[in-house]
Structure formats: C-alpha cells, structure tokens
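Listed below are the structures to be examined.
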Structure I
Amino acid sequence: MRSSLSITISVWQAIFLREALDRLFGVRAAWLWLLVEPVFHIGFIATIFTALRMRTVGGVDVAVWIIVGMLGFFLFRRTAIQVMYAIDCNRPLFAYRQVKPFDTAIVRGGLEAFLMANISLVILTGATLLGRETLPSDPLLAMTAAAGLWLFGVGYGLVASVLMELVPESEHILNILMLPLYLISGTIWPISSIPSPYRDMLMINPIVHGLEAIRLGFVPYYHVVPGYSLGYLYSFAIVSIFLGLLLYRRFALRLVME
C-alpha cells in the first residue's frame, strides 16, 4: 500500500507535467512569450532612462539596475498570478480525491520559479554578452532575496485565490492592484529618490525590500535604501502563506465545488 507522501509526490509530478506543457506549448510560441514580456519591459524602461540621460542609479549601471529589479518583480508577479488562478484552471482535477486545491497552487508556484530561473539566466547571459556586468557579487544574498519574493508571491496568490472564490468581484481589484505595485515597488524608479516622509510610506511594501536586497546581491556598492530588511520581506511572506493555508483548510469543500 502506498504512503500518503508517495501519493502526494506522484500527484505533484503529474500536475507539474500538465502545467508545464500548457505553459510552454498551450498556444503557438507560448514559450517565446514568456521571455518576450520581461525583455520588452526592460528594453522600454531602459530606453526611457537613456532618453533622460541617466547612466547610473544608486551607483549602479542603469541597465543592470533595471534588469535585476524587473526580474525580481516579475518573479513575484508571475508567481502570484499563477497561484491565484490555480483553483480555477484545475477544477476538473478535483474529481480525483487525491488532488487537493493546495496541490495545484504549490505546483504552479514551483513551476513559475523554475521558468523564471531559466528566463533570468537567459536575460542575464544576454546582458553579459552585450558588455554588462550581471554576475552577482553575493549569490547567496541574491538568491535569498529572490526566494523571499517568490514566497511572498505564493502567499499572495494563496490568499487571493480563496478571496476570488468567496467574492468573485475581488478578481478585478486584485488584478488592478498589480499595476500600482509595479509602480511603487522601486521596479522602474529608485525609491531612494523619493523624499523621506513618502519614502517611509513606500517602505511598508515588502516587495521594495526584496528588490533592494537582490540589487545589493548583484552590486556590492549599490546605494541601498536605508532601513531595508529581508526579515521584513520574509515576515510578510510567512504570514501570507500561513493565512492562505488557513483559508484553504477553512473553505476546502467550497474550493472544489463548481
């Protein structure tokens, strides 16, 4: 007789394969669009900075600053969105009693981490070939920051997916929320340039701390925003994941119903 652990691992493997095939080959050149989106954003923002004649941000080459920050934010955003829609996109699988809503959510989050790791490698390698210094000086700090952003994306997605099931109208609000997060997280404009009273308000956003840390991991002399804390990011991530698990457990029956 198979153990619960072996059954769970088999379920995760099957869901992972299903999701990977759908993400990479669901539509024509789907794998290409996964790469084109961040490249387009990076190129567009870099063009604006070039037009403004900005060469460095916080003592860092502006191209490297944009690339690292954009990849960090995309890691959070794509993970959050994929986990948000895990229940809705995999509802037919819940006919099998071995498959739980949480299984689909965690596998989707894991797949997004795998895809973003490969996309980041391609983009950073391309930037290096173009003459940019994109090798992290502190790989451990960079990976720790990236892991924190990923965990927060998972937690955000878990909570959001339950809210969408309980209050369908919340989907519009949650999707709209991604745009202001994109603007106020220091992804395309340095938080350090914001005057102190308003900067302190922006520092409430845990994504800011993750992006500052990941940039510092790539460039040791980066003028990081005072008060940044990876502990703050991880606190938000852990609390959001814990809250999401509680909601999944509390509304387990409702989540699998049509």
Structure II
Amino acid sequence: MDGRDVRGHYEGLAAEYDEHWVYGPDYVPWMSGRIAEALRLGPADRVADIGSGTGLFAREVAQRVQPRHPILCVDPSEAMLGQLGTLPSADLTPVVASAEDIAEGRARLPYERLDAMWLKESVHHVADPAHTLRGLASRLAPGGRLLVVMLPATIQYPLFEAALARFEELQPDPAVIEGYLQAAGLEAGLSHVEHELRIDRDKYLGMVRARYMSLLSTFSDSEIEKGVEEMRAAHPEPVLVFPDRFAFVLGRRAGESS
C-alpha cells in the first residue's frame, strides 16, 4: 500500500478504530504495559507515539506513567487524531505528521529532542524504513530509546489462507529492522512478547469485513466475503483462541539520559 492508500484506509476506520482493536478488556492495558516497560518510561521523559492513530495505547501509557510532558501522538490522519478529542487528556498532544515528516524534520515538535518513541505496527507502512529509522534515531536525546513493535514474519491468526500468504509476502523481518537500528548508531536488540487472545468468532469475522488490518484492504469485497466463509468453515467454534505474538525491536542511543 502506498502512503495515500494507507491514509485513506485509516481515515475510513477512524470512527470505529478503537472498537476493532480492543480484542478484550485486558489487551490494551497489556500491550501498553509492555511498551512502557520496554522503554523504561518515567514521568520526566519526553515521549512520542509515532503512528499513534486514535491514541489508544498512548492514553493507557500516560495513565501508567503520569508524564510531566504530554505524550506526542503523531499520525498523518487528522480523522484518527480527531478521536483523541472523544477522551480529552492534558497528557496527550496531537501532531499531524508522518514518520517520514518527523525523521526529515519537516514537522515541528514541541520538544527539541525525545527521550523515547515507539512505532506500533506502523513500520511496514514506511516506504524506506532504513532511512526513516535513521532520521527518527537522530531525534533522540542521549540515552534515548526507540521501540519498534511489529508482528513477526509469520502469524497464527485465524485468517483465510490468501490473507496469511499475503501477510508473509509483505511483512518486514524484525531482524532486518534490528539491523536498521544498529546502522542508525543505536544499541539494538530483538525480543518477543505474547498474549493469548480470546474473541467471539462473529465479532472477529466482522472485524475482518471491516478490514481492521491494513493488509485486508488489499482484497476486494468479494475476496473478503469468500475469505470470511473460509474462516467460518475452518473455525466452527464460537470463541476463537489464538496467540498474538509481537517482536519488540529496541534501540538505545549512547549517553546518559537527562
């Protein structure tokens, strides 16, 4: 998907995005906790969520960390950032910009340097991840941390076969992303976290129909319907149970944080 297609996909999902991403009551708190722990966030850190969407995870991180500086919710979609207003918070500041805008210095930020930033499941939308991650790394203060949260090269989601195959064709390898962070001058490492998902089958089929993953927007309506029927036949159980495994690629800039 090119940048315009990605933006259009999320513009269309904005109003119901949080509904599609809240698999269950514990999913967002779990992921947000893992992000805060991996980045070792503290109240004094200047933080940005790059590709924040509606601020679903940034809002939870802010509740945990109680930041003294608002977390920057950076996203190119005004419609997605507009959902921040449905739950106003002095701890979040919207910034209409892409990862490339931040990397290239085209977007002005209220902080000269950042102590931490994360990209959750957005690095695959970046046209030149090596270049963009290098630019993002340059915005870090000494001791600053950059976390890329992404799905691994293969997933065990109960999707239809064509979607799983296309995912494997398009998904970047986390080890490659780790190499990009190292090339950007960061000390980098790769780890994994896993969470068991339990979700009503009909709800999940509805999420697939709504193309909750950008990957699904590459399929036509008829292909989606065919895929849903394939999923229905393969999974007669009323509740789907499957692992949600994520790669955490963490880079740290040398020096002491302020």
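Values quoted throughout were computed directly from the atomic coordinates according to the rules given, and no laboratory measurement underlies them. Values in this document were obtained by computation on a predicted structure and should not be read as measured data. Cβ atoms are built from the backbone, for glycine too; each structure is taken alone.
Things worth noting here:
- Origin of the derived value 4.2 (distance in nm of label points 7 Å out along Cα→Cβ at positions 100 and 132; candidates I, II): I
- Which entry (I, II) yields the derived value 1.1 for distance in nm of label points 7 Å out along Cα→Cβ at positions 52 and 188: I
- When helix-only ellipticity at 222 nm (-39500 (n - 2.57) for each DSSP H run of 4 or more, over all residues; to 500) is computed for each of I, II, the one that comes out at -11500 is II.
- Structure responsible for 1.00, with FRET efficiency 1/(1 + (r/R0)^6) of positions 68 and 124 (r between Cβ atoms, R0 = 25 Å, to 0.05) calculated and labels I, II on offer: I
- Of the structures I, II, the one that 19.2, 67 was derived from, the read-out being Rg and Dmax of the Cα atoms in Å: I
- Structure (I, II) behind the derived value 26 of relative contact order in percent (Cα under 8 Å, 6 or more apart): I
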